[in-house]
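These are the structures in question, set out in turn.
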Structure I
Amino acid sequence: MQVIGLCRFSYPAIGGFQVEQETIEERIAYLYAEARMEERFRLLETVALPCLREQTDQDFDLIMVIGDSLPQVHRDRLQDLIADIPQIQLHAEPPRKHREVMKYLLNGARRQPGQPCLQFRFDDDDAVATEFVERLRDTARDCAKLFAKSASAAIDFNRGYVAEFGPDGISAAPTVRPYFTAALGMHVAAGSRKTIMNFAHHRIHHHMPSVTLTDVPMWVRSHNRFNDSRQDGAAAVDVAPLTRKQELEFATAFGLRAAKVRAAFKPR
């Protein structure tokens, strides 16, 4: 069964952001500001990409959506970072309505629309467990009889960490969050054109059956200066620096290495 992920990397969509700008030109200026882009690249390099490289099941596709206005210097840097991850396919798009372009790209990525597939969203500053794709597939197989009765079904891994990344390494707090974007998957029936982008992640269970797995942490949610969902007075999370043992656990579970984080965020 094909597994398709979707990641937007500073794509200037029309809509799709909680922090709004008056014009698309203002949105592009905000997204491509040097301080913001530098932080996004550091998080992409040290948080998002390592877990993809180390997936125990390498049979997946990831659509990475960028704006066709992304400056060439940033596009070159991005190409260099993802060059060794053949599963990632870049798509440069002009500003379009957020959900419409994402649904279009997801449906276009299906190699066999007449067969069911699995889909997930992937934020460029988060990580999933290195066994995420494997467990997503296993869960769909285990729930085949249930999923066969619905056009779509959600698979929610609800246990993970909220974390901050910086020159001192990784600080984190364990948490349980139902229907969080990170490590939330969706089974799509054969022939259906519904996608995971048809639904708000926190309300996906209002529209379809869902299966929740909570046995082990399956995601790391980054808190940083430019979280779109945290710009409107969101409460702080009390994170603590990882112990040496926890650093080793993060490296094993998520491919996140504290030494690389410290080096990437070191003041320049």
Structure II
Amino acid sequence: MKRVKRARFCESDGANARCALCPHRCRIGEGKTGLCGARRNIGGVLIAESYGQVSSLALDPIEKKPLYHFHPGRRILSMGGYGCNMNCSFCQNSAVSKAKPETEFVSPERLVEIAASMPGNLGLAFTYNEPLIGAEYLLDAAPLLRERGLKVALVSNGMICAEPLEELLPFVDAMNIDLKAFTQTFYRKMGGDAETVKRNIARCAESCHVEVTTLIIPGENDGDDETEALSAWLASISRDLPLHLTRFFPRYRMTEKPPTPIETLTRIAKIARRALTHVHVGNV
């Protein structure tokens, strides 16, 4: 049975509802959803419509998140819902992030029981789509997971306002955050904000284990100067902060570009290793 959940992070705006979860701060009219497609205005009340709606559940190697330096060799139950608050033309998971797939309601209590019943399971990774747009579900499930001795991991684009992030962080053990590029121009094209993501990477690294992923796209974010600036900035947080440089393949609305050449990844990784101790090349 579906549980209706009122959104916690919103502001009254007359007949409209203003979401305060992410920097878009969507002003949502009656019956409409915000950019993420997961939070709807019903009668002037903002509802977390995606609450508990699970589209996928799988036991994955922790390295698949990718989290190479957080309990390596272990497996973690991974779940996804639907929706995303960015609009990347190269989205690798558009079936769940930009569409509304078939879902099943799983209460936080039931989710914890499933995770706890799996022998050898490290915990729960909220992933596949953007988990932060379901902050209410995270805030209900994560403390229960922690009480059972299970780890909580997030795979996220990092697009969240400071207040909800601060509420979530005490219950998060690890995060992999996408740093999609190091320019505001690129982020604007993809419906995001580079400064918000950078701020949140720095803040999360103070609170939990963090690894960063950048998908390298030919002609978009593969320049030597950008790589040098990105890796130097990460090193200013910690030289030991792991960076995953992953290979682009044509997806979603970016099908005209070829896959990233292996030589490009090799070159960029060499630059990044001048600043960072742990640089990994993936998706090759």
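What follows draws every value from the coordinates through simple rules; no lab data is involved. All values reported here derive from a predicted model rather than from experimental measurement. Cβ atoms are built from the backbone, for glycine too; each structure is taken alone.
Comparing structures I, II by FRET efficiency 1/(1 + (r/R0)^6) of positions 73 and 201 (r between Cβ atoms, R0 = 25 Å, to 0.05), which one has the largest value?
Comparing I, II, the top value of FRET efficiency 1/(1 + (r/R0)^6) of positions 73 and 201 (r between Cβ atoms, R0 = 25 Å, to 0.05) belongs to II.
Given 30, 23, 17 as the derived value for semi-axes √(5λ) of the Cα gyration tensor in Å, which of the supplied structures I, II does it correspond to? Don't jump to the answer; show the numbers that get you there.
Working: I: 27, 23, 17; II: 30, 23, 17.
Going through each structure in turn, the value belongs to II.
Mean count of other Cβ atoms within 10 Å over residues 113-120 was computed and gave 19.0; which structure, I, II, did it come from?
Source structure: I.
When you work out relative contact order in percent (Cα under 8 Å, 6 or more apart) for each of the structures I, II, which one comes out largest?
Values: I: 25; II: 14.
The maximum falls on structure I.
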